[in-house]
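As structure tokens, here come the structures.
What follows is calculated from the coordinates using simple rules that are stated; it is not laboratory data. Only a predicted model underlies this, so the values are computations on that prediction, with no experimental measurement involved. Cβ atoms are built from the backbone, for glycine too; each structure is taken alone.
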Structure I
Amino acid sequence: MAGEKGNTNSINYLKLVFQAVAWSKVADNAATTPYTNLYVSLHTADPGATGLQTTSEAAYTGYARVAVARTSGGWSISGETISNVAAITFPASTSGPEVETFVGVGTDSSGGAGTLLWAGPLSSSLTVNNGITPSFAIGALTITEG
């Protein structure tokens, strides 16, 4: 069956996943150990819908996923679009070159497979060489649900 989500559904989904805001009568029970952060990752290729956080993940020397709080202090929502509130800065590379083409948001802090909640292409590829510090400026990482 083809269809689409309603706007309210999309906004409630974004608030639930990215800001840990309860969704009345849908997801309003308190988890015993809820995620307090989500982790942004870089990828050298599309991790795909069945991929994990480790699928095609960046591997330059010094690379690590970046934690972003699941709060309104970590993510802002405008309509059906969510974006980062603060700059997201990855560690500087001490190797290279490696070309990053996708970004992901997942649940695991480091190295583990983790659940990949979202992935999408960068607006342009990023070649990471020695001394390069990949980052997303405030509001530069946007995800639109709809």
Structure II
Amino acid sequence: MQDLNFPGYEFRFKNSENALHIFDPIRKKFVVLQPEEWVRQHVLQFLLQDKGYPKSHISIEKLLRVNEMSRRYDLVVFRPDGAIAILVECKAPGQDITQATFDQIARYNLQLQADYLMVTNGLDHYFCRMDFEARRYEFLRELPSYRGS
């Protein structure tokens, strides 16, 4: 797989059914290693190892309803009170991050109400803080680390 713009992390791999799989420690299973999954697993390690978020606060690829349609978010990080702290949208490394990408995560966030957004293709990362009163987001240099509150 392609090198990404993250520190080097250790991953577990296996070959099964003629495909390479990577172990997801949140879902506790091996999943097919596709380019977007490669990015998602790097983001997960970034949040766990570099930002200090506990595994128990992270959820990967769950369904949500947006405008009466079923959608699947890539990754969310919950606050200790159960509200969503961070919503992450992952794209494959070859996919450009466009305004449509930000529109997609913003639509999801109307439902989820996350404090922070992260959009990445593994090479370019964008971090935002939500301002719900002004109905906009503010770009940040990085995501906050876990503080346990």
Structure III
Amino acid sequence: MSLAGFQRAYADLAASPKLCLNVREDPVVALAGFDLDARERERLARAVWQRGMDANCTLYRATRIAALNAVIPLTLGLLRPLLRPMLEEFWEAYPVHDVRFARETARFVAWLETRPATLPEPAAEVIALARRELAFEETRLTGGDR
């Protein structure tokens, strides 16, 4: 039992609707990777059924997409038809976000660069747009002193 393990599990639940669904299905299996005692596991198993957990997941994801939208709005507009599954995959690969918008966006752009086949045509232009938008934000943050 560890308070840190319980807090990590709760934070991961707020960040992952998929994990919440897995806990609803089988809390022992879904929470096996966390340092929890039976009481803590039971508390989390009950927490995923509370209405507020859906709101937690929504707020967490809104925060993550706000970072991207603040830096690369035009790119997200181009990706709109594919955006939801792409974000799900990105968030699965990077479950913990960087609260610094430019860094989170740089990570997303780098991730996009590894998936040109999943991007709309012409993929190279989508990636170039994302890079330009990110470069503009980085220049703005440094005051052009790069």
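General observations
- Winner on distance in nm of label points 7 Å out along Cα→Cβ at positions 36 and 92 once structures I, II, III are ranked, highest first: I
- Structure from which -24500 was derived, helix-only ellipticity at 222 nm (-39500 (n - 2.57) for each DSSP H run of 4 or more, over all residues; to 500), options I, II, III: III
- Origin of the derived value 0.5 (distance in nm of label points 7 Å out along Cα→Cβ at positions 60 and 132; candidates I, II, III): I
- Test item: Rg and Dmax of the Cα atoms in Å calculated as 18.1, 54, pick one of I, II, III: III
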